[in-house]
Structure 1
Amino acid sequence: MNDSFSESLKLLLQRMMPLLSSIFLIAFSYVPFNVFFSSNVHASVSVACVYYWLLHRPDVFNLFSVFVLGLFEGALSSAPYGISVFQLLILYVFVSNLLKYFNGKSFEVMWAGFVLAEFVALFAKWFIASVFWAEFLPVQLLGFAFVVSVFAYPILTLINVFVQNSLMTDEA
């Protein structure tokens with residue numbers, strides 16, 4: 001019985017690894033570093049993680065995981081609470097509908113898909129924040145965040161590939 005419990009716990013932790021690693025990456029992205037650009041602009045780590053895990057392991061990264069990530073990022077960010085959840089839910093619907101087009105494609109095709117998904121996610125967040133504050137927010141920071149996110153995606157993908165290949169041994 002003890003072996004059965006430890007095996008069940010091990011399987012549960014492995015199946016939660018995408019969510020746990022995504023939470024860790026989001027928390028790390030909010031650590032303030034003294035860099036040459038604004039501390040208000042950082043890569044959309046949550047968007048990259050949701051995009052990656054929905055493409056590669058939709059069996060263990062579901063709507064609940066997306067919702068939890070949105071709540072976690074909302075608690076860390078300076079955006080009104082709920083905007084991150086809305087952004088990631090829009091991304092979930094967008095990527096879920098396009099999943100069949102990206103399945104088994106090269107990294108370059110998936111990266112191009114991320115560019116499109118990032119644009120949709122950032123636009124959704126910008127639009128809802130603009131409605132919340134009843135004025136159009138400046139798009140300069142949005143453009144810079146888009147560029148940072150697009151160029152950070154390969155690094156985030158490498159981290160997620162490591163998690164998938166090294167820390168998850170269960171079969172899909």
Structure 2
Amino acid sequence: MTEAKLRRQRRSMALIPLLLLTVILQIVSLGDFMDLNRPDFPVLILIYFAASTGSKLSLELSWITGIIIDLLYGAPLGINALILTAQVYLVISQFANFRVYTIWQQALITGIINLIVNVICFWLAHMMGQSAYDINFLVPALLMAALWFPVRICLDMLIGKKAAEDGSDEDAP
């Protein structure tokens with residue numbers, strides 16, 4: 001088995017359990033502060049894997065994860081799917097070299113994209129009559145940026161530093 005296949009297998013074996021864990025973190029009650037200011041835990045994992053693989057398959061995976069969260073929450077179908085997919089799409093399309101940026105730049109980009117997408121989705125939900133005005137956007141975006149550091153470091157150790165930096169799935173002869 002070549003090294004590229006081994007890296008690809010490690011990534012796939014880690015992705016589904018991590019997504020399951022983050023979906024559980026997204027729907028369970030974590031206390032008053034975290035319930036009001038909950039960051040999008042699945043987005044952290046989806047952005048990491050989208051940046052490390054460079055695959056467009058991550059958009060479909062983020063959409064499916066969002067639909068599952070919508071069904072578990074009882075939210076209007078597609079709101080969480082739109083939030084997750086928009087964030088992953090922005091990272092893939094606008095920041096092509098996201099994986100080679102420093103960890104500080106990645107955290108900043110992740111937090112800003114989370115803030116922008118959540119404001120736009122709140123506005124859309126408000127237009128549909130599904131939201132209230134007492135929503136806080138800044139603290140979840142800051143928490144998202146702060147959580148990028150441990151997530152990136154842990155996933156680099158889990159998958160392997162070279163696999164996260166390489167990003168290519170080409171088999172070497």
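For FRET efficiency 1/(1 + (r/R0)^6) of positions 88 and 144 (r between Cβ atoms, R0 = 25 Å, to 0.05), the calculated result is 0.75, so let me know which of 1, 2 that is. Of the structures listed, the value fits 1.
Identify the structure, out of 1, 2, from whose coordinates mean count of other Cβ atoms within 10 Å over residues 8-15 was calculated to give 14.9. Working through the options, I get structure 2. For which of the structures 1, 2 does the calculation of FRET efficiency 1/(1 + (r/R0)^6) of positions 64 and 104 (r between Cβ atoms, R0 = 30 Å, to 0.05) return 0.45? Label of the originating structure: 2.
To which of 1, 2 does the computed value 1.7 (distance in nm of label points 7 Å out along Cα→Cβ at positions 32 and 152) belong?
Among 1, 2, the structure yielding 1.7 for distance in nm of label points 7 Å out along Cα→Cβ at positions 32 and 152 is 1.
For the read-out mean count of other Cβ atoms within 10 Å over residues 16-23, a value of 20.2 was computed from one structure; give its label from 1, 2. Label of the source structure: 1.
Values in this text are rule-based calculations from the coordinates and carry no lab data. Since this is a predicted model, take the numbers as computed values, not measurements. Cβ atoms are built from the backbone, for glycine too; each structure is taken alone.
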